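Nothing in this text is a laboratory measurement; each read-out follows from the coordinates by a stated rule. This one's a predicted model, so the numbers in the text were calculated from it and none came from an experiment. Cβ atoms are built from the backbone, for glycine too; each structure is taken alone.
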Structure I
Amino acid sequence: MTTRKINYPLIISDFDGTLLRSDGTIAPETREAIAGYVAAGGTFGICTGRMYTSILPRARELGLKGPVASYQGSVIADIESGKLLVDGYIPAEDAAEICRVFESMDLHIHLYELEHFYANRWDEALADYERVCNVKGEVVETEPLSAFVLRKRPKIRKVLAMVTAEEKQRVYRKAAELLGDKFYVTYSAAFLVEVTSKTYSKGTAVRFMAEHYRVPAEKTIAVGDSLNDLPMLEEAGLGLAVKNADRALKDKIRVFPYTNDENAVGRIISAYGFTGEKDE
């Protein structure tokens, strides 16, 4: 049996806007490329801002094993068992501080525990988010989320503001100005501004996975589409932004000339995952 030799032993991809197509599916060509790469001895991983319970089923659907990173790298879990390998939660007082900043701007806010999230309002944006991520939030209307988190004192993995595409940059800059010294402030998609522990990012997740698989960082590929992907693209030996990536990312990172709807990840596996040699 002839198999292709692996060039980069570890490839890590963002999920939404990168691995996932605009219609919410993963292209058959992408699935085949991942399966062929893994069968040849490569390791394929996912690193996403999504919550733990949202990404685990999708990773299992692809037949992946090993660690998967969620919450911008703050949580890393074993795909098969669900066991936590990294858990970078935010204390209640810090989560309340973040909420107060978003509340001062009258924003739609999400507050995430490991497997559950709370929202401060119900609207169509929340309904769309729940549908896309296949999760269900609990709406808290009796008190501000800043007060709720201090009273309930959950371990929070992420605080998120849902915004319009037009106001995203303004909200991101304001949040970064007020919170950036203490927390990791970033954005993803066209409408999400996110705050997590400053200790963790998608860059720390790449380091964790590389060490877990004993792969040198320079032999790792990372692929993404938004600003929250920048740390992992800079950490990897080869960081690539898909063609549909946010302009702020494309200004800093090498751009691969295909979009998430054009099998970008599968094409990257074919272009860089293997050497030109084969094992007989």
Structure II
Amino acid sequence: MSSETTTLTSGEYIRHHLTNLTYGQHPDGTWGMAETAQEAADMGFMAINVDTMFWSIFLGALFLFIFRRVAKKAEAGVPSRGVAAVESIVEFVDTSVKETFHGTSNLIAPLALTLFVWVLLMNTMDLVPVDLIPWLAGKAGIHFQKVVPTTDVNATMGMALAVFVLILFFSIKIKGIGGFMGELTGQPFASNSLVGKIAFAPINFILEMVGLLAKPVSLGLRLFGNLYAGELIFILIAMLGLWQLPLHFGWAVFHLLIILLQAYIFMMLTIVYLSMAHEKH
């Protein structure tokens, strides 16, 4: 067990590692960093999780740096290992888009590539030993430090809401407001008579709105739930002391599948939802 766990109870240790470094309004009305988990919770909706913002932006910038550098190095002939790896990722995403997306848009493939690599990098931070970065941050006087942005529901729901905005944008752009509203009110119950269409419209609208709003909710919560659970298991393993080493390695190997799979699912669902937005029903 680390030196940090010896000074904290099990509950305090878990709560500490699952608390974000938060900036917002303190209970006394002043603004600044939270000193305790309760203080962070009391800051409310407008508080900013600084560690989530830092690590997500840092990993996004790292993605752009690596891919831009590789793109500048790409040339005819036998590619280096780095160039070959990036090309494999681009080809994989491009193939997934071509097989799934049934519209015409120059945005979908770059968006899918960005989401896949960015989410994958954020998920991969889950493999960093849970005590390492918080211990280093503690030496610098930083009380909390969550390094996996996808274990913060604010980050995953933020990405999901961005995808939802694109769904609405393309639905209205391709089908027009009338066509989009027609889909929301004309199915699943249909009628050939005007009276029947009017009667079924409210019911159809409620049912279709539930399905429409479920897309961003399921997209964001699925990613958050899987990564949050994985991080919690890593924390529980870290509390075992010396016995954590074989268990940590075993769970990390298994967790590699979750990290990759969740990034793939997030990308594929985004492609599917945007494809549906381009199709007229």
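If you line up I, II by distance in nm of label points 7 Å out along Cα→Cβ at positions 89 and 257, the top spot, with the largest value, goes to I.
Out of I, II, which has the highest value for distance in nm of label points 7 Å out along Cα→Cβ at positions 129 and 201?
Going through I, II one by one, distance in nm of label points 7 Å out along Cα→Cβ at positions 129 and 201 peaks for structure II.
For structures I, II, which has the highest computed value of percent of Cα pairs over 20 Å apart, for residues 73-216 alone? When percent of Cα pairs over 20 Å apart, for residues 73-216 alone is calculated for I, II, structure II comes out on top.
For the set I, II, ranking by distance in nm of label points 7 Å out along Cα→Cβ at positions 145 and 161 places II highest.
Out of I, II, which structure matches 3.2 when mean projected area of the Cα convex hull in nm², for residues 25-64 alone is calculated? Label of the originating structure: II.
Here FRET efficiency 1/(1 + (r/R0)^6) of positions 9 and 121 (r between Cβ atoms, R0 = 35 Å, to 0.05) was derived from just one of the structures I, II, and that gives 0.55; the source is II.
Each of I, II could give helix-only ellipticity at 222 nm (-39500 (n - 2.57) for each DSSP H run of 4 or more, over all residues; to 500), but the derived value -10000 comes from I.
2.9 is what came out when distance in nm of label points 7 Å out along Cα→Cβ at positions 17 and 113 was calculated for one structure; which of I, II is it? Checking each candidate, the match is I. In this comparison of I, II, the computed figure 66, 37, 33 for Cα extents along the principal axes in Å is attributed to I.
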